[in-house]
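Following this line, the structures themselves.
Since every read-out is calculated from the coordinates, none of them should be taken as a lab result. Remember, it's a predicted structure, so these values are computed and weren't measured experimentally. Cβ atoms are built from the backbone, for glycine too; each structure is taken alone.
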Structure 1
Amino acid sequence: MKENKIVRLKDDIKLNNPILLVGLPGVGHVGKLVAEHLIEELNAEKIIEIYSPHFPPQVLVNDDSTIKLVNNEIFSCKANDKDILILTGDHQSSSTEGHYELGDLYLDLAEEFGVSRIYTLGGFPTGQLTHTDGVIGAVNNHDLIEEMGQYGIEFKEGEPGGGIVGASGLLLGLSQFRKLDALCVMGFTSGYLVDPKSAQFLLGILSKILGVEIDITPLEERAKEMEKIAAQLAEMEQQQRQGQQFLPDTSSDEDLRYIG
């Protein structure tokens, strides 16, 4: 496969000013967890598969030992009389060029379906294993700040300080050339682990924006499991730090610090 390939699973799709939610793998897998949960809870229908030479050279193995070539997918559903498209999948591009190519492809499809606004979903790394409730946002149109602020999304001056890397940020930038409103909403997460608790909080904000109630019980159960793991890691880190107090001076170049 030398170029991106779009497989359309359904023809004659008619949508009324849909919004596009983008939840691809990223920091804490927050956006992907939210997207997959919405797909399940809203009984979304898969309408498009996207294959690309910019994805890693990999197949996934199913439970029955058959394989699946890695891809990204677009689903369609309706919630509170709103048409919604959800883009999620296995990978982001493994190359800079691929990010731009796929970004344009996603936006071509968004324009084809008449998308009125794009929400990219992701995680904002705090570097702390303890969870912090909160969602931070960035927009490509200043007029969106006041509207989104009423839902509890924070807009902090100059944050994220290092910018937004990957599809979540790039789609905001590329959307400007198409005069398409787009915003990125990011749940606070450690950045070390898959974070269903952050996804759970972000989903609560998104539910308000969409005006729908979503059952978050499955995410709550996964969050409890990850909290136990995070607590164990935090305890290991504390023990490691305490152990450093009793280490003799050494000229060794070996780094004994705990790396999360």
Structure 2
Amino acid sequence: MLALEVREKLRQEIKQKGLKPRLAVVLVGDNEASQIYVRNKRKAAEDIELECEVHHLPAESTFEQVADLVKSLNANPKVNGIIVQMPLPQHLHSDKILRLIDERKDVDGFGLHNAGLLMQNQPSAMVAATPKGVLEMLRSTGIQLAGKHAVIIGRSNIVGRPLAALLLNQDCTVTVVHTLTKNIAEITKQADIVVAACGCPKLVKASWVKDGAVVIDVGINRLDNHLCGDVDFDEVAPKAAFISPVPGGVGPMTIAMLLENTVEACEQQMKGAK
């Protein structure tokens, strides 16, 4: 499994270089899915001897209380990476909170500084974990990305938009479709690479995908008490050269890339301190 390979590589890197990376997770409220995600992140971190501290605040916390916590983590030299688990309670302004994170510790890559660097194809950009994981999955298939037509279904700031920039930087031709796009199925069927990231259970059918396409399913939805992706896996799998499963595909890679970003941030901060 690719995610396990990445984590083992990180474990060896931490050991060989004598690193002491530390990730701080800010969790506000009692969203069940968020708590599961945070537990998974902490377990994966501990498995590679990366310290992960969780700061759990009550749902009624004020903006000032969350902001003060983020600022204190920014100022702590022992903390190398900071993430604020989404979604936040509605009364908090997610964008304003994310902008408070020190760009050097923005291991989720959601801040304006890192997003701007990615758009300008700067190698110093801290790339958002899910798009970075998708790129690693594509590379693992052996597909030559340059010149390929990639269709991304969904335009979120978390996946669709940064992934479009990332694939453009790999010389792909990129089309982003969304809820107001006409003839989505026809557009998607032209793609060499299909990435579904729209949160619509089993939206992508076999008729949407050409033979031999590479299909990456970012979606995770609950349908009839079962988890499924945005792609109808059973329909599409026979046509695809590669298709990622849900669960067990992009999710573990997102966590692996988050840990990789934290290790990289630790190294960069150590160099800056010398």
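Assign the value 18.7, 57, calculated as Rg and Dmax of the Cα atoms in Å, to the correct structure from 1, 2.
Values: 1: 20.1, 72; 2: 18.7, 57.
It traces back to 2.
Comparing 1, 2, where is relative contact order in percent (Cα under 8 Å, 6 or more apart) highest? Provide the component values of the computation, followed by the final result.
Numbers: 1: 22; 2: 18.
Of structures 1, 2, the maximum of relative contact order in percent (Cα under 8 Å, 6 or more apart) occurs in 1.
If you rank structures 1, 2 by distance in nm of label points 7 Å out along Cα→Cβ at positions 9 and 129, which sits at the top with the largest value? Write down the numbers at each step before the final one.
On the way: 1: 3.9; 2: 1.7.
Greatest value across 1, 2: structure 1.
Taking FRET efficiency 1/(1 + (r/R0)^6) of positions 113 and 185 (r between Cβ atoms, R0 = 30 Å, to 0.05) as the criterion, which structure among 1, 2 has the greatest value? Please report the intermediate quantities before stating the final value.
Numbers: 1: 0.90; 2: 0.20.
Biggest value here belongs to 1.
Out of 1, 2, choose the structure whose coordinates give Cα extents along the principal axes in Å, for residues 25-80 alone equal to 34, 31, 8 when calculated. Could the numbers behind the result be given before it?
Working: 1: 39, 27, 22; 2: 34, 31, 8.
Derived from the structure labelled 2.
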